[in-house]
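Each structure below appears as structure tokens.
Computed from the coordinates by the stated procedures, all read-outs in this text should not be read as laboratory data. Keep in mind that what you see is a predicted model, and the values were worked out from it rather than measured. Cβ atoms are built from the backbone, for glycine too; each structure is taken alone.
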Structure I
Amino acid sequence: MNNFNKIAIQFGIGLLILGSIAILILLIPLLLLFSPFIIFSNARNEEEYKEFLTQNEGKKFFCYTSKKKSRTIIETIILPQLDPDIHIILLDGKIPVSEFPQRHISPILYSITHLGFPNIMKIQNGRVLDISLKKEFYKELILDPSHLNSLNYLN
């Protein structure tokens, strides 16, 4: 590599660093300008979520995913047997589908501590308590072919 190439590379790196600094200098005032609005919005969302938890104290939820095989089994066998006071949440990809606003259900799902679906949750004392049924579900329903055979259209 000759000296001209080395100088060209160093010049390019210098321009990249200067450009990055210029962009940073322009973005900092914008960030400072909009940060109170972002903080206010987050605080308002937090208050709305706490109010939602208070208003729905004691409610129970059953959440499952849209995976084809498990969804069919859950909707055919499990959901008809659930108590009517249990609210159903279908996690369709990353979008929760339920009778409640998504802006309240999404934080519930982010707050679960026992990862895996299906999952049962209950709002108690302003907190969401949850239990994952994933291990039990797949052990009993997916790996046991007798359950699958009872659903003729899956075979």
Structure II
Amino acid sequence: MSILSFQGLNDYYSDILSKVITSQLVVDGRAIKMLAENQKAGRIYATPLRFRDGARLRFEERILIDKTGPIERPFYTYHYERSHQNKTFYFRYDRDPPHAKPLLHEECHLHANGKVPRYKTHVTCFDEVFDFIVAGYREHKWQGAEWID
């Protein structure tokens, strides 16, 4: 994962919008919102960001941008959900420091189709999660309203 630097929250928000629009997989990028506390801190979120196949990505990031540009995300959640042939699949990455309890509820963890177990994971970010989702679309050759395997 590359470390990107941004001058402020608006720059980061614009970068996310650009990435989403460029993918051409999302129905409406305007679902992504920003709540700024100041130029270097705030929240970026979408509830939900809808994909052409009906999948949804709900996310929220608490953003702090250092004066030299790197981003810290002390809290995040990225919840991707997709239904296909009456089956629903989801995964969610969380960073949840207030509820962290070693081995039971790791600060950074992954859910896959259930609240438990919580799988311990690395610190992640919107770019990494969105790139993973887009790679899945490219691998399965999304075309129009159907997947082509």
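Overview of values
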read-out	value
Structure responsible for 11.3, 29, with Rg and Dmax of the Cα atoms in Å, for residues 64-111 alone calculated and labels I, II on offer	I
Label whose coordinates, when relative contact order in percent (Cα under 8 Å, 6 or more apart) is calculated, return 21 (choices I, II)	I
Parent structure of the calculated result 3.7, given that distance in nm of label points 7 Å out along Cα→Cβ at positions 32 and 128 is the read-out and I, II the choices	I
With distance in nm of label points 7 Å out along Cα→Cβ at positions 8 and 40 derived as 5.3, matching label from I, II	I
With Cα extents along the principal axes in Å derived as 46, 37, 24, matching label from I, II	II
Source structure (of I, II) for helix-only ellipticity at 222 nm (-39500 (n - 2.57) for each DSSP H run of 4 or more, over all residues; to 500), computed value -16500	I
Parent structure of the calculated result 1.36, given that Cα Rg over 2.2 N^0.38 Å, for residues 24-71 alone is the read-out and I, II the choices	II
